[in-house]
Structure P
Amino acid sequence: MPFNTLFSWWIGRRMDRIHDYRDQPQANQERTLEFLLLEGSQTHYGRAHQFAACSDYQDFRKNVPLSDYGTLKPYIDRAIEGENDLLWPGATKWFAKSSGTTADRIKILPVTESALLENHYAGGKDLLAQYYHNFEGRKLYNAKHLIVGGTGKIEQHSHGVFIGDLSAIIINNLPIWTELRRTPKKEIALLENWEEKLDRMASSVIDENICIIAGVPSWTLLLLQKVLEKSKKSSIAEVWPNLELYIHGGVSFVPYQKAFEQLIGNSDMNYVENYNASEGYFGLQDQKNSKDLLLLTNSEVFYEFIPMSSFDGNNSKEVISLNQVQINTDYALVISTSAGLWRYIIGDTIRFTQINPYRFVVSGRTTHYINAFGEKLIIEHAEQALSEACSMHNLQVRDYTVAPDFSDSTQIGRHHWLIEFEQDPIDLSVFTETLDQALKKANADYDAKRKGNINIGLPLVTLATNGTFHRWLKQKGKLGGQHKIPRLQNSEHLLNEILRHK
């Protein structure tokens, strides 16, 4: 039997699992909580919070406080030093470095064997199964899968503990059937120097038969541009004629999609989104014509939700389970997982678009918004407005960040957009007006505050020169696929710091 036929049959068997996500979400979550409590009751954390006495979700809520990285860090630090049974039974050997959106504070998060196999790897296989189901006759196993990961540096500590990026952990532990299809080779994929890695990766994959690419959009674009530069081709479709699928996540794809479409040059290209973070794999795109993500309700993650209207971090009083959520409401996501994260506020916000089955979009971050003037601008609004303005002016964005600005004494304040384009707009003032109008359309509060230029002035748009954000990331020691530019801030400090690299 040909390899691809065998792979197609094998991966297709996972569709029962995906149907289960859709059809039995409440039962799945009840079983997941029961499993997590049973396993967690054997740990120091579980004994301290009386997991064994929890018979249902209400007991769990009463006995276990909300947590963030700061509250779990003492347990994580002890696990790194080799202590067992702290947050999850047994020894935890792998820890993923995560800096979120390039905050100075690095998080080191546990990755247990159970979480790696039954969540991270399982989610990736589920996504491929759904893709095969949506697009029949695929032959993805006949070609190579290009994975654009983060830095490959892995620190080995005592007691057999390893610390590195999640992508490095995943690559180091891939099953043989995946490793046979993955490219580039490990010695390139795990290079620590990101600039060297991009160059060597581009050279090594030009002559491969690539059918899938997976990675964060901004860094993947840099790689594709490098491939075109080295190959002397006019489009990626000429380099890899069998390329058909790009899997993305981590940041919004909206500002990048046009650049990908032009660079790849294949109108039949499929773009599929997932929601995979260092903390876990939570959602995948299960429909051909919708970017909404299916919530993975049976993947060793128990979900809770805090309405953003009442969000107060660990002190939040209103916390609800899946059966209480409503559509079109922004929630801070709270997770309990087989990695030993208990009632952990991940920092992302999601909004359900459907509850039968549970589908959602990632709407932003709990800390990344602008409300300097009462405008309540979230990332989703900014992405939508910027995409619309760029489409009208035929522009492509490489990176951007936004913060309030109070430097003009003639007005109360305004939003300062620092944007790096592929090619700068011909008339910056006209583009600024277009962006302003798009923001008004996307955000009613912004529109109200902009009337008469009384509360918020016309945006200030500053053009960043080629490589500005790259230079800032390099100076911060944060080059790599796992690092993201903070989009929205309520202080101009970080924007001004990036601006010094302009």
Structure Q
Amino acid sequence: MFTQKDIQQIKNNGLTVEKVEKQIQNFKDGFPFLQLVKPATIGDGIIKLQNSEVDAYSKLFDDINPENLKFVPASGAASRMFKFLFEFYDSAKDKYNSLEEIEDKEVEKFFSEIEKFAFYKDLRDILKSKDLEITDLINQGRYKEILKYFLFEEGLNYGQKPKGVLMFHKYADEIRTAFEEHLVEGARYAKSPENKVKIHFTISPEHEQLFKELVSKRALEVEKKYNVKFEITFSQQKPSTDMVAVDLNNELFRNEDDSLLFRPGGHGALIENLNDLDSEIIFIKNIDNVVPDNLKDITVSYKKALAGLLIAVQEKIFNYIEKIEFNDVTDELVSEIVQFISSDLCFEFNTDQISRETILNILKRPTRVCGMVKNEGEPGGGPFWVKDQNGSVQLQIVETSQISSEPDQQEILQKATHFNPVDLVCATKERTGENYDLLNFIDPTTGFISKKSKDGKDLKAQELPGLWNGAMANWNTIFVEVPIETFNPVKTVNDLLRPQHQ
């Protein structure tokens, strides 16, 4: 199947022929749907903390003050944020008589409220440098010209920049990017001993300079304001996690120069980046889920509470492991541990015959506490009880694409009350202090296949198991309801006009 040139290309990507053959087989076989048992709900898989518990767990985190870091997936350009603006630009006239002439309500909203955006001043300044006045252009209906200097490299080039470096929020004395808001957030809840704040961003290689310029311009300012010292690091998705593409007949898709087409493996590839990090506690949050300072208190409070709960659970896990390994085991203790695994870790064994080894296999896993918000129609994965291939039942974050169209499975999906806002706190170390190898806890059968195109030709693309889905499928998982106020993603540019971002 592979030429010598192909084999060399595969090696250059850090892959093996065997791995690529397995990827091709996945295209042929497809991925099985997950078997939902029921949705996770309050009192049945999702914990609802009382205010006193939020305070107590938050205090526990502060008192212990563990080494921790914040992990922020920030790869890729923000082009999807501006999809409706790109589409308008492609079909727009050079001049309109009024905003009402624009049929797309989102485009109309963008221009009618353009002064409210944090990037308005930068856009106005760039237009001034071209001897243009933004207010004149709007009054004259020359909307396409404004977009030319907003989306493309003649101007701000927002259509090609990563979300992290875009202006998100406007304050009385400053304007902040999403990246800077993460620094401020980190300074408030992700402080390690000696007031060190470690934040790791996964970025695309072509954007590294943009982020480093922001660090040099703004990090020192935030350090002084919050009396902290930042340790900011970056990494990229590894080429060894790329996936080969095939045509619709599952034959290798080739570029015009006859080379194989490899595509990034999706955010599931970031489990490798996470695996390279070393910290007692790791917070995970998406780059676009930030709020201005007036709404940060509740986010800070719940982040600390989730981390405190994780510390408390991990202490129990380590205590049980120690007793088992030192043979300090009675029938009563076994019953107690099985009850803990069932009630606290929400793992149901597929048999009554539970051995010491089986118990240890469950306890000796990385642990995550995942915030869940009430489902108000936002897209995203949801919390479910899922039966695995061995017949055991445990909690999983499930995307709709992983759920079959069978009526019973769709009925369970419709009963879901919460969804995942990507709000995770992780413990990735063993009792001995060694790091778990996170690659041992992936479910490789939970990837995704989608239809794409390149150079006008259809192709099939494959993604690795999602970072908080299949890549963490065999972790100990705890779901906690968090307030909807802690979730304010920016999926389109007009989301920045929501009251929470103003």
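Descriptive notes on the structure:
- Highest-scoring label, criterion being volume of the Cα convex hull per residue in Å³, for residues 69-308 alone, among P, Q: Q
- Structure responsible for 25, with relative contact order in percent (Cα under 8 Å, 6 or more apart) calculated and labels P, Q on offer: Q
- With FRET efficiency 1/(1 + (r/R0)^6) of positions 181 and 269 (r between Cβ atoms, R0 = 30 Å, to 0.05) derived as 0.95, matching label from P, Q: P
- Entry that produces 4, 18, 29, 28, 17, 5, 0, 0 once P(r) over Cα pairs in 10 Å bins from 0, in percent is calculated, selected from P, Q: P
- Source structure of the calculated read-out (mean count of other Cβ atoms within 10 Å over residues 125-132, 22.0) within P, Q: P.
Every number in this text was worked out from the coordinates using simple rules, so none of it is lab data. Note that the structure is predicted; figures quoted are calculated from it, not measured. Cβ atoms are built from the backbone, for glycine too; each structure is taken alone.
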